Structure P
């Protein structure tokens with residue numbers, strides 16, 4: 001490498017709305033031992049990105065700006081550090097490096113431990129692969145590790161048509177569950193094609209009046225919006241489990257769950273290259289599909305955030321960093 005190499009990246013100098021995001025030149029990172037340098041081809045856009053941008057989300061971990069948000073990466077290994085044996089230069093990989101610390105996915109290069117990546121599914125281009133890591137790992141870990149879903153159980157997925165939700169529907173079905181989702185009616189046919197057995201339009205009826213005897217609720221909305229977590233307790237059968245993903249669980253929610261004979265748990269996703277390899281196998285086998293609503297150039301990161309914050313996205317938005 002040349003001395004003091006730089007790269008394009010989206011950075012912000014203050015917390016605020018999408019307008020604080022701007023394209024600039026920053027120093028290009030170099031891999032330490034056991035790390036790889038990945039040239040980013042595409043970067044996924046997630047709610048945690050705009051929450052962090054505005055001062056919430058992982059801002060408490062990243063500290064004050066300037067910083068670069070983004071954790072979803074699909075790209076090509078450019079350089080490997082000493083001790084790396086799982087990938088080689090030229091390999092196409094995808095991952096969710098460093099979460100919840102800064103990964104800087106909205107940039108041309110990232111470095112991270114090699115084992116936080118997996119080989120990109122052969123069935124996906126980089127745009128679609130970049131839509132997978134954070135959303136799919138959230139769905140997988142919440143179902144498999146946190147809730148321990150088993151075949152024959154009834155699983156309710158809130159926001160089933162979103163980035164995490166559409167993976168949760170497919171993974172729950174793969175695990176043998178009976179899958180119920182909440183989404184607007186216009187998205188019901190699509191969700192049935194992904195494996196949903198029952199669907200509830202939350203704008204037309206109260207889901208807690210329509211759904212009963214659920215073993216697991218994957219709540220991707222949270223109590224911040226119309227007390228969705230608390231209302232979900234009514235859908236659970238005794239001994240059931242609520243996994244509240246976006247905002248965690250309050251002491252009041254934990255106590256309410258305990259009084260009802262169910263469990264309420266918060267959740268935070270972790271980097272997991274091994275799980276991504278397994279998810280990639282499901283994708284390549286045709287068992288899981290990836291929905292990308294739109295792909296925007298890196299320079300339009302602010303516009304991607306504006307669209308994402310509207311809460312109407314089907315699947316994921318992706319930034320194309322390099323062609």
Structure Q
């Protein structure tokens with residue numbers, strides 16, 4: 001069973017910001033090679049993967065980015081952790097316990113590809129400790145490795161094994177232990193349960209909730225599954241073709257989704273109480289991010305679209321209940 005949200009001493013909106021992202025953009029050059037462009041007279045091509053994205057993650061809280069594959073949420077995760085450099089915009093971490101900006105680590109999506117198959121688990125987890133010189137001696141490093149394995153529910157003896165000797169859920173626990181090895185205060189979780197069975201997903205989510213409470217961690221959680229993020233998040237931001245189209249407190253978004261795209265995403269969640277309920281299916285294909293529609297990029301699939309939607313891009317505006325929505329009809 002997935003852990004239910006726990007009440008905190010202060011609402012998320014009242015806590016100081018751990019991370020502030022302002023007008024973030026990332027453009028990738030996806031042009032063909034120079035010779036191909038000359039021979040076939042092709043122009044350069046640019047992919048606007050992240051477009052004017054702004055959000056705040058409260059200290060000790062969890063903001064989730066949700067959307068279909070290709071919407072830009074994983075690119076945001078890589079921008080926040082420094083794997084990609086932004087084309088424009090600002091990423092600001094608040095000071096941590098040391099007085100320096102909060103240290104951030106990332107939990108990757110695929111537990112099978114994110115671990116070196118040629119290294120024993122103890123060396124995978126020990127690498128950050130050695131590189132950052134967080135322990136003075138090798139004996140202290142190995143003691144910390146054993147401690148981290150215990151924290152994520154594994155045994156110290158598991159450190160002598162290779163990744164292929166573990167199940168998917170156990171590998172993701174190892175990935176979490178490696179992320180915790182550098183003693184971060186901020187974790188970016190890029191779909192950490194999408195490659196796992198449902199029962200194992202619940203175990204990993206429970207573990208992450210427990211670690212957040214025990215270690216005071218702050219999460220930026222990436223997922224395409226709204227039913228997962230509901231139990232992890234203080235706030236949810238919904239992305240479509242590189243932009244945030246709606247952001248709200250978790251229960252507000254589930255109780256009163258304002259953007260048509262958010263409403264369609266919520267209809268995809270299975271409902272055990274009413275499995276035969278009427279559901280509206282999204283029309284059309286997801287547009288190519290290389291050539292997004294003008295105006296509101298969702299207008300080609302939206303049942304409410306008008307000529308205004310085709311020509312005018314809606315701004316992300318604040319609502320009285322604290323939500324932000326980019327829709328002319330919200």
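Rule-based calculations on the coordinates, nothing more; no lab input. Quick caveat: nothing in here was measured; it's all calculated off a predicted structure. Cβ atoms are built from the backbone, for glycine too; each structure is taken alone.
If distance in nm of label points 7 Å out along Cα→Cβ at positions 64 and 96 is calculated from each of P, Q, which structure is the one that comes out at 2.5? Matching structure: Q. Across the set P, Q, distance in nm of label points 7 Å out along Cα→Cβ at positions 24 and 48 reaches its highest value in structure P.
When distance in nm of label points 7 Å out along Cα→Cβ at positions 40 and 216 is computed for each of P, Q, the one that comes out at 3.1 is P. Among candidates P, Q, the computation of semi-axes √(5λ) of the Cα gyration tensor in Å that gave 34, 21, 18 used structure P. If mean count of other Cβ atoms within 10 Å over residues 128-135 computes to 14.1, which of P, Q did it come from? Label of the source structure: Q. Tell me which of P, Q gives -8500 when you compute helix-only ellipticity at 222 nm (-39500 (n - 2.57) for each DSSP H run of 4 or more, over all residues; to 500). Matching structure: Q. Here mean count of other Cβ atoms within 10 Å over residues 184-191 has been calculated and equals 15.4, so which of P, Q was it run on? That value comes from structure P.
Which one of P, Q has distance in nm of label points 7 Å out along Cα→Cβ at positions 256 and 288, as calculated from the coordinates, equal to 3.1? Of the options listed, only P reproduces it. To which of P, Q does the computed value -0.59, -0.68, -1.01, -1.08 (log10 I(q)/I(0) by the Debye sum over Cα atoms at q = 0.12, 0.13, 0.17, 0.18 Å⁻¹, for residues 56-191 alone) belong? The read-out comes from structure P.
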